[in-house]
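All of the numbers you see were taken from the coordinates with simple rules; none came from a lab. Since the model is a prediction, treat every value here as computed from it, not as a measurement. Cβ atoms are built from the backbone, for glycine too; each structure is taken alone.
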Structure P
């Protein structure tokens, strides 16, 4: 029994290491290695010579953004992001997300970090969301107040871990949300290859207090900076018959074998959600009288 206990303890340590060290064992990518410009070329610039720190801006003429050169299936996506420091950013939306909307227009998947700007004296809002197979009528939004640090003063790391059965959102390597694939979700779980995107754009119609406060270009330009960009997982290549083939041979263990958070990580996630979560679709009976199947309602 003592030997068995030691083995289980040791395996637990390995699991903790694999889960907590998500980004520390991943090599950041330069822009030319893995990304391409998406739109707003004039509003995208590099802040260092290797191209590891990218700035995208929004002004009255255009937003801007970039995307990964390849699609990926089940991977870790991560970036250190510094949000616009303007006094008034209502209507501004900064994103870090995965999507396959270009390849699957009517049945696309998506996993989102969306940073929603503020009016004077309020905080940036972080929104996460998940869509699968074009399930846009069943939004899975959660929102959190970014008030335990100033996201405009320094870079903070935001990560998406997407595996075959789990989606995890992290802020500074602390899990803030998990979505577990359950039978009742059917096609709602993202399961097709996706590209990684980063954009900044005008979301005046909905972003700040439901669209109450609009963007004011007197405060423009609005600029967001991305550094330490990481993609670690299964890239997709095309075989001679033009069929997509996932390359998962070098995918890390925390992508291929992930089986949920460790107890101490779950506790940190619960503490975070208790303090900072302001909305969850799982707790909105007027929208979903019967909670969606993956929701676990904890009194």
Structure Q
């Protein structure tokens, strides 16, 4: 997600999350199930949501977005999908960073939630980002033992993005782990149950995550393809997306996938979608 302004202070605060946390590690789940945990990685409050639709539908309206991270436990390993705003904000007064009509809040750390599952950063096999706007990359450098699955187009675009801007390059420049560059759709564990799918438009290499769960069926995590239920239902395109035509094509692709698989769409930034998932530490399977 692209915000209208961002100071160097925000980049410095988020970069402070680079040191890995210590704690007990546990191997991948051995139940045979794929399990999805919804983690609270922050919240952003806006005085004006106008930028989230290029038809002025939200002009002048205040609003808030949740900033979740998702942990996928598969019999063959673990995947962290998106890494949130950054745990360092939780240590600030009031657990908030304010900036020109925008408030960033992190009431609970990603580190503490992983610890509650008895997982150290070294237990996370893969990290993947829906895209590389800074509100999705804040804790990336905390996982130097993980393999980062990164879209080649997205990495090239983010590496050339201006500073300050929607990308904080220090988040990924400081990543010390292995990078695995992916170009097409990617089957993470090779069995079709956890797939990272290309859906460009919001950014050049934007992706969604498609899961096949034994009980819940097909679940699609939206990244920033949609920011709200009304964006999804009415096909609204944010004014700051890099390519409108690609966005609309990605809308069509995801709608078709949901129809074919009778799937459930989780709009990651929508508070109601986050709250409808099992409350941590419970999981969807």
Structure R
């Protein structure tokens, strides 16, 4: 189902105080703040508007994928939502609190896992960074590191260095280090883009399991439309060359496929094929 962008629904809601508008019953509690809210977030660099005012909400436990053509601002949006980049306009709120910078509750998985890991530290040493930053005593780190590595299947590789690992295993280390933060929200910037197809599929299923087991909320940027449909509860599509009359946020699509998902049966489902055609058509015509 294609939904109206949240910026549209939000603007409609803002008329609640207008004459004749519906009002909540007197004494009723205000609805809780959404887990994550982007409200009119815009990004400008060097006088160029990379992202026009963009608004949407993310519910707790929701897996949202962001897609769009190259250069449309996907990574910039993700970094603004995580507090790594300050918005030129608008604001980001998590649980109703304005985000003004990075926080421990928000973890970021970078695309380039090779540069994200410290090459002079072992797998265990890289994961230990999260515990060191949190002030966990050295005597308590070992069991916690083992627990996190167990979640990503790397216990037997704890004493290896990144150079001794495959690309998929290196990305597992980065994910493990993020999980060690005990985040509520995981930002992922094309984490599987550089991996071969079989490794990518394996990690997609592993990520879906981790999200389910740990109750994580995920914002996930990808160029792979099939990956977006397979992983997401909802897909947000950005358009190229935003500007006056061409807002960055072009589509919000509810996926609605049952979980758990399977790379054979899910990808043969009529709804999966319909969504795939719809997103491919959007990308193809997004430059128009």
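If Cα extents along the principal axes in Å computes to 69, 52, 38, which of P, Q, R did it come from?
Going through each structure in turn, the value belongs to P.
Have a look at P, Q, R and say which one yields 16.1 for mean count of other Cβ atoms within 10 Å over residues 86-93, as calculated.
Attributed to the structure labelled R.
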